[in-house]
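Scrolling down, you'll hit the structures one after another.
Read the figures in this text as sums done on the coordinates, not as results from a lab. Every value quoted in this text rests on a predicted model; they were computed, and no experiment measured them. Cβ atoms are built from the backbone, for glycine too; each structure is taken alone.
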Structure P
Amino acid sequence: MLISFLFSLHKSVILAHLYICIIRTMRNYDVVIIGAGVSGLFAALRLSSTKKRVLVLDAGHSLTERLLLLGEDIATHQTQARYLGFGGLGLSEGKYNYTNDFGGELAQKIGAQQSINYQFQVDQLLCQFGADQRPLYNTYNEELMQRAQQYGFKVLTTQTRHLGTSLSTSIFKKLAHQLNQKVEFQFNITTQDIEPNNNGILLQLSNGEIIQSRQVIIAVGNSGLPWLQTIAQKLELSYGETRLDLGFRIEMHNKQLQSLLANTFETKLLYQTKNFTGYTYCMNPSGRVIAKYQNGLVMPDGQNCYEVGESSNLNFTLFIPKWFKHHQIAHSYLQQTINHINQGQQPIAYQRLHTIDARFKFKKHLIEPTLTKAEFANLASLTPNDYLQQTCDFLFALQSLIGEPIDGNTILYAMDSKSYAPIIQTNDDFATKVNGLYIIGDSSGVSCSLSQAAATGLYVADKIKESY
């Protein structure tokens, strides 16, 4: 028995010694950021001014690798590479709306004034890298707001800097150059496990390495949601409902909304009835409709006039939000809806308004679709009926606001989507109940725009700077 005891003791000593050796050779950081999208990068940028040792991990590619994969035509690239890796969705249209009216719940989280202050800090930093080449425009219009209210509309206001894909790429190149001097990056790698311990948090990586960090910021966006849900379940972090916005991309002649756009580049309208709520999204005067490829789905998207020159059309999406009990239910509904339209392949389906609803009259002026590979279809047989009817009702009501009929040649493309992460339980500083673990950006469920996502990164970085 004594021999057995001594053997067990000897084995325990060896294991303890081995554990100590592993700990001593393990890489240690002050902050590890999981995700190199806008929220993670702006957190890294703010922390780069400190002496903290910071590591950014991402499952996608470095910026150099992303650009090689994407080639010159980033805006219409047909793979997931357009959305994953350094910069995340920041390499898309680069539209930064600085507002509390939409784009997330940051104002409810940290207060309205702080939310705006941090969003404009994002703009100031972007301008340091060249964003001021594009104007900052304001959609506030008191006369329009009062007139819209008479017809059941609310004008959502914002200050916007719309960079476009080319300038966004240039900005992120400069950002990458600056960050690489002070922050460590590791790409094409996933975090397989997160384990809190007395010294902070242990991270087990897909290459077999284990690293230690005092603080961990999760910033994986919507694309990392399946991974985050697994981690959240293990750490017993709770979720709320999931929101999913679906809608038709609408293309009309450029002068159709002239009465609304006389004093501003674009406007954003909210329309509420007892049956539905809809809002206009990503309005592109003189822009084009393009195909976007996201999570295996093909959907219509808008492209601004800076990318390949002006068109004679204007486009926007009318999104209609719905809420689902679980994210999986929302995701399944999205997959089924879009795949039923085009089976995940080109072409995207479209139909002219006058062939959908007799309230809109055919005119001789033909609106040419800018998405040339779109294919005519009967949208009523392909899309959920409530979305189509509610879109027609919105356009019918819009006629009163603009003071003229909506052209029956207006084109509806099926269907655009905007997915949201369910709001995960965190405190006012985006900290979870796990000591040292934060969740920011779109993956937190609090933001759903570039500006608010980036602002969460700055905000949490400041909180970490204050903490030690």
Structure Q
Amino acid sequence: MPTFSKIRQILPKVRPGFRADACCVLVGLFVSFIGNFHYGYSTTFLNTPVDEFKDFLNKSLSDGANHPSAGTIDVWWNLVLNIPFAGFFFGLFLNPLLNDKFGRKVGFLTGSLGSLISAILRFTSIWWEHIGLLVFARILTSLCTAATYSSLLLYLQECAPTHLRGTLTFLSEVVFASMCLLGMLLGTDQLLGKNLLALTAVPIAPCLFFLVALFFFPETPKFLFLVKNDRVKAARSIRFYHGQKADVDTILEEMAQEAESKELPSFLKTCRIVLRTDHTRNALILSVVCLQNCVGMWSLLLSSTYFLEQSDVPSTVAEWGSNAMMAAYIAGTIGGAVLIDVYGRRPLLITFTIINVGSLASFVIFDQLHHLADWVKWGCLPALIVYGISYGLAVGPISWFICNELTPMQFRSCVQSLSYAVNTLLVVGLSFAVLPLYDAIGSWAFLPLYVIPSTFSIFYIVRFLPETKNREIHDIVEDLKLRRR
């Protein structure tokens, strides 16, 4: 089992613990690639080579001299694009079934193996020109990436030292955003957009490599100690992730205070306990409320170019504007990873959610005013860029992991699955609603769908969200109990 001792030896002696912290961050970054490479890539690689994929659909659906109509191709195209939402929804419920019973590592390995199989099937579907196999591969991909992503966040939260917990979890969003951009870039005509076989072959080798590499990482120390009650293996895991000089006894003593029960009830029973117990129910509500602010990002990821074109921004500029928003998103995640353990979750989330909602409202204002003065339309571009960077700095990353810092060990994966499932349903519903509503009333559609709900969520977050920076989970849970009284 690797201990990364060689890496620690070459890192500079800046302060006590620096080399161990730096090594821990490198491990977290690598684990984030394992969990997010295929997730991010598979999310966006279809966005740019649209004509090539529609040509593939035409060939796949053709029967001799009979060719499908444009309407039939559009129906299948929408199915291929949106079917992952269904797979992701059901994949979320693999999280507690795998992670609570068998461990975070088993859940991670299972999802990674499924991702490798789905990548091979997707490549095969293009090779055989088989649309049904492509749809199945897309479902399997989303099913497995949901399980992998959930396991990843649990892994990062439970392996990190308390003072690095935010930074390590933020790395997940950095890698996800980068892989989304990679998928978009490789799908362009200048790179692999004209060669669908090559485009779908890209993730196969990395998925295989990451699957093999994952075997060399130990289970999280919290699962080993609190669930398996294996102090020896938990100590080894702590030394692997925290460094050989970690104060194991003190860390285990802090972990012991997090346990509320040694019992591991069934998933349905756990759900009932979560909903009936004040502090776990409050954690679930807070997680859902925070994730509400992430719903609009999916529509902008998929349709930002269209929204800009509707504001009479030239198509070429609109495409570059969408790429600029994506680049701002990535830059934001990198900045957020630096700031998160300096300023804390609560001030960053509140501040940048206000900016995020304000930028979307500004987009509506610029779009509506451009009918009076054409030059005002150019304000839509910086509005989207500010939206992207504010989302990356805090709104997206913190909202996705905050439930893990509000919940005791026994209920963590259950609360995570339930809150993510609610968010997925919202994303599906609003993603299908936004384009027809946008066609009907223009950018005003953003107000009832995104701006107004997010405004209410800000007030709720200000009232009930405790700060979690540099605090143990048991202390945060007690704070959450007091805030509801």
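So here's what we get for this one:
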| read-out | value |
| --- | --- |
| Which entry (P, Q) yields the derived value -24500 for helix-only ellipticity at 222 nm (-39500 (n - 2.57) for each DSSP H run of 4 or more, over all residues; to 500) | Q |
| Top of P, Q by volume of the Cα convex hull per residue in Å³, largest first | P |
| Structure with the greatest value (metric distance in nm of label points 7 Å out along Cα→Cβ at positions 71 and 255, set P, Q) | Q |
| Value 4.0, calculated as distance in nm of label points 7 Å out along Cα→Cβ at positions 63 and 111, assigned to which of P, Q | Q |
| Origin of the derived value 26.5 (mean count of other Cβ atoms within 10 Å over residues 151-158; candidates P, Q) | Q |
| Structure (P, Q) behind the derived value 2.4 of distance in nm of label points 7 Å out along Cα→Cβ at positions 231 and 319 | P |
